[in-house]
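Every number in this text was worked out from the coordinates using simple rules, so none of it is lab data. Everything numeric in this text was worked out from a predicted model, so none of it was measured. Cβ atoms are built from the backbone, for glycine too; each structure is taken alone.
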Structure I
Amino acid sequence: MSGLRTKLQQRKKDAFFGAKVDLRAPSNRLRSDFTAFYNVAEEYLEKWFDFSQTGYLCKLQCLNIKENNDICNRQLKEAVCALQLEEDLDLNELYNETCALQNVLPHLNTRATLSVGELWAQVLKTRQASPQYAKRLSFVLSIPVSNAYSERVFSIMKGAWTDVRISAQST
């Protein structure tokens, strides 16, 4: 989301509305409409997404081992606290786990095709991984990044119910 917001801001700053629009020399009214669209899109993102450095999503970025191979205890502790798991996890043991993790991360196979979940699966298969990590990661990785899956389920169910209704009416 942060990347999308940055792109929108840059496009608005540069008054870039697409190559085809630039080729046609748009009027001032069209330019102001496009700028208004960028403003609305940016406001929408800021309304529904926390871009602050204190938000819980910012604190969870340390768990993205695809991008971040240097995890420190302070970052993991902040992530645990942001998820309100500090009462369920031993924070003293977290330090030992972080030290073990720092030994494992440089040896991970970080191919571009592997997801963050698959990379963490590699970490959890090592002997240095502990139940604390498994508990924390299962919680974090169970948070959906979008609602597309649930929307798809409702869409499929709508189709299934329609098929049932049609077959029930024909009998």
Structure II
Amino acid sequence: MSHPQEPQRKPTATETVNYAKTLHNTALLTAVACPLLALAPPRKLDFFTAGLGITTLFSTNYLVREYTGRSIQQHVTGYRPPVLTKESMQTDESQMRVSDAVRMERQEALRAQKERAGIADQVEASTQAKWAQERNRETQDALDVGKGFADIIMDQIYEVWHWRKNTDDDE
């Protein structure tokens, strides 16, 4: 199945509450049990201990977010969610009008950029085609002289390694 299936029915309110309680209790259990398991003998630092530490962090973050509405990162960075007032809603409306104009300008700039990129792609494709023709001609010339494919490959590696300074050209 390449596409996720739609749920066949919506969960009821009691199922949602039970799910939230189960998630809360699981977070409490892992916040306590994981550090205890990490401190139990044998005490060593390995993937298991790292997994326990990460699980402790996730469960603690879930509990903090559940109680305060903000994650641990938001507490540390001092992020405060914005408070909505009538004035802020009015400024939001004016900003939406401005953002529509900005969005239109960005779309026009993106359209122009795509046109320039199309021209650049055409130039790059023609350059690649010329390079492929040149490389095929060089390969055919080398085969006509009597070199084998192994010799051609070794010459190409030598050119790349020594920045196209081939000793055959100097002789």
Structure III
Amino acid sequence: MLKLKLENIKKTYKSSEVVTALKGISIGFRENELVSILGPSGCGKPTLLNIIDGLDHYDSRDLIINGLSTKKFKNSNWDAYRNHSIGFVFQSYNLIGHQTVLQNVEIAMTLSGVDAFERKRRAKHALTEVGLADHLNKKPNQLSGGQMQRVAIARALVNDPDEHFKGNIKNTPCHHGYP
């Protein structure tokens, strides 16, 4: 069974002109499958990822998650999906400058209702896994670009999401899966 399936997904943006970002994309993803999404600039890679992530909505057809259609998803359904099933690593990392590395990872669990002791334990573990155990109390401006990227990866993984997405990190093509 496919974990995630896009069935002829279409997406257009309307402003002074109509721009078709996705023209009937059909693709399926199995659990634990590593997939790369490649293509030239302007072909819709971020739009596709935003639809899979639930950050943007498709115009027609269907996105199926664990066998469940998303056609009738409400905002609360999308919020729950993103909170429990998706791990994000943003291109600009989106680290909070006045917080420590540890706090930047812990913040991912606050909306999930994880208690303070467990947040700290899981954040320390995730940071250790990405090789930053010695940098827990540093601020983002005290880290290299690669270290900031690893903080963002730890933050994306700390809630143990079903899916992990990253986009255009260090000018590489978009990928689905672990770095």
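List of remarks:
- Given -9500 for helix-only ellipticity at 222 nm (-39500 (n - 2.57) for each DSSP H run of 4 or more, over all residues; to 500), calculated: source structure among I, II, III: III
- At a computed 9.8 (mean count of other Cβ atoms within 10 Å over residues 47-54), which of I, II, III: I
- Entry that produces 1.6 once distance in nm of label points 7 Å out along Cα→Cβ at positions 119 and 151 is calculated, selected from I, II, III: III
- Between structures I, II, III, the greatest calculated value of percent of Cα pairs over 21 Å apart is seen in II.
- Entry that produces 25 once relative contact order in percent (Cα under 8 Å, 6 or more apart) is calculated, selected from I, II, III: III
- Identity of the structure behind 21.5, 63 (criterion: Rg and Dmax of the Cα atoms in Å, for residues 15-102 alone, calculated), options I, II, III: I
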